[in-house]
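Take a look at these structures.
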Structure 1
Amino acid sequence: MVKTLTGRPVGRPREFDEEQVLSAAMEAFWRKGYEATSLADLTECTRMNKASLYRVFGDKHQLFMAALNNYSDIEFRETTAVISESATPLTNLRAVVQKVSEDAGSDKGCLVINSMVELAPHDPEVKQLLQGFATHRLQALQGMITQAQAAGEIRPGLEPYRLAVALMIAFAGSATMIKGFMPGAQIEENLKDLIDSWT
């Protein structure tokens, strides 16, 4: 049986593109935040009425969780797309750092970081989802660092996990500081300096 993005089975094709609807909701939450995004905003951007939205996605919170998960999947795919099989591990790691730096310059910021600040402290479901995202990214970075270390591009005495954590913290700080506190070029330069200190 065919299933929707939310896992609900369907017996016949829907009259809308569920992926487009989810993308529109993601943009609304990303632009205004969870609390400030009203049901009217969501029905307007998705072009669906309240009953249809709730029937397909559940309530506002469930729709937000689906949108946040969708954002994370897209962001991870786009970030790792810069990795090249012909490049060295360290070159690929630098490419990822540059991509993250560029993305941090968005006027809307990072939806994951925005949600971490707005909701994670008091919303256990969002906190758990974000922890899963962080673990996934941490493992990916640790693997890249381990490869660079095996290739002799990063000093052997350094612990890959700790370096990956330091980089994750730097990414989160960058996504916050770029919102009016520090220019993107300076943030990118500091992230490059962090990588350079490992070589």
Structure 2
Amino acid sequence: MKKDIILAGVGGQGILSIAATIGTAALSQGLNLKQAEVHGMSQRGGDVQSNLRISDGEIASDLIPMGKADMIISVEPMESLRYLPMLSPEGWLVTNTKPYINIRNYPEMDALMAEIKATPRHVTLDADEIARELGSPKSANMVILGAASPFLDMDYTSIQNAIRAIFRKKGDEVIQVNLDALEAGRKQAMLQTGHNG
């Protein structure tokens, strides 16, 4: 098993929580993990990117080679396109469709979405809207993780348990909200792709 994942988004969108959840799940399954530092302004509004490498074998480098990523998980659509050259021809792009417009010359949305949908394997969803419908706008990142979960080649229960572990100190209500967001994203991805996880 080997998964090279690029996490992309904007500071404050919960990239670190996605990375922590995947990492915790991987370690619980006895997998090896390397994560490059999160690059960018992780406070507010700056682009953020991280390389996450998971394998049942040895991992030489913490950086993913160009064109070799198995997956891009993005909580912001323009940021997903920034890393498209990193994606392998068989790779999956999982992205939020809700833009975080933090620059004056933000691309036109129709053109942006056309480029995303030209990627052979993609899942697109308005994670912000799904999270809002669940009554938890801050859990959009977990909706995106849920949408990526069928393609991670990891036991889904281990991802759920990782959420329980990471949010344990915040209480059962916060855990449940994040589990519900994860499940909503997963269902959406499976509907779009016909993938059964």
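Throughout, read-outs are computed from the coordinates displayed, never taken from laboratory work. Keep in mind that this is a model prediction, so the values were computed, not measured. Cβ atoms are built from the backbone, for glycine too; each structure is taken alone.
Computing distance in nm of label points 7 Å out along Cα→Cβ at positions 111 and 183 across structures 1, 2 gives 3.1 for structure 1.
Out of 1, 2, choose the structure whose coordinates give helix-only ellipticity at 222 nm (-39500 (n - 2.57) for each DSSP H run of 4 or more, over all residues; to 500) equal to -12000 when calculated. Mind dumping the intermediate values first?
Details: 1: -22000; 2: -12000.
Considering all the candidates, the number was obtained from 2.
In this comparison of 1, 2, the computed figure -1.29 for log10 I(q)/I(0) by the Debye sum over Cα atoms at q = 0.19 Å⁻¹ is attributed to 1.
Largest in mean count of other Cβ atoms within 10 Å over residues 63-70 among the labelled structures 1, 2 is structure 1.
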